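Next up, some structures in structure tokens.
Every number in this text was worked out from the coordinates using simple rules, so none of it is lab data. Everything quoted here is computed from the prediction, not taken from an experiment. Cβ atoms are built from the backbone, for glycine too; each structure is taken alone.
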Structure I
Amino acid sequence: MPLDQSFVGRSWPATEPYLVGREKIREFARAIGAADVEHHDPEAARALGYADVVAPPTFPVVITMSASRQIVEDPALGLDYSRVVHGDQRFAYTRPVVAGDALVCVNSVDEITSRGGHDFLTTRTEVTTADGEPVVTVWSKLVQRGAS
């Protein structure tokens, strides 16, 4: 069953704020091998002009993957997550994520297409502070492989 095209342009309510912790940033940085001092040492980060440790550029996936459940778990969309593979990820930053940020996500569906028996779902997540300051826009493309 193809994905429901009526989801294109749909947005969901903002998520609850996610408080970005210093240790979460450090754990993520270690997990991906990001050894730069600004990801681990608050004093080094401050010396570089940040308020606290700064997250590696791909850190928002920690927040956006969870937030995207609003979309992928909606049964009306018709997505069979057991057939999904990750197709693409893009980030457009307004400013870096730093420890102490309280971030919220607003999810939208930008595009649904079908090619070669596979469905392609492009989502966009606007990540802002709880006060509404833009931080990063994250696009993700999920590919639902054909049933055969």
Structure II
Amino acid sequence: MTDKLTKTRRSWNMSRITGNDTKPEILIRKELHRKGFRYRLKYKLTGKPDLVFLKQKSVVFVHGCFWHQHGCSNTYRPKTNKKFWNTKLDSNIARDKKVKEILESQGWNTLYIWECEIEKSLSDSVEKILNFLNEKSNNSG
């Protein structure tokens, strides 16, 4: 199967993808901030978590389903340039697993919020984070 987009258009699309300040991240951050929660961004930790909550010693990663291969309907493997994509996506999965192990061995609590969860219900995603943080606050004190 060939790519539905021209090489130029595919290149342009790929150049627009950023590693931080993604739409799902911003939606989550705005909603948490609106609810009075404060967090750190760009805190120097293994794996560069999207949100760091120091008081609860907890981190939240907002993951794109494609890039981190969630397994939902947003997850697929490109049909063109298969070797590149399989290597890239498999290394993302391995890196995510290693990052989780390292952070948890350092005493950090980790939570993953998926792009599809946010698309389905932003309020449920935020509630999931709030429950996670509340649980970690109650366990630490």
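Upon calculation of helix-only ellipticity at 222 nm (-39500 (n - 2.57) for each DSSP H run of 4 or more, over all residues; to 500) from the atomic coordinates, which of the structures I, II produces -16500? It traces back to II. The value 3.0 for distance in nm of label points 7 Å out along Cα→Cβ at positions 9 and 89 was derived from one model only; which of I, II is it? Here the read-out was taken from I.
Computing Rg/Rh (Cα atoms, Kirkwood Rh), for residues 65-104 alone gives 1.08 for which of I, II? Clearly, the read-out refers to I.
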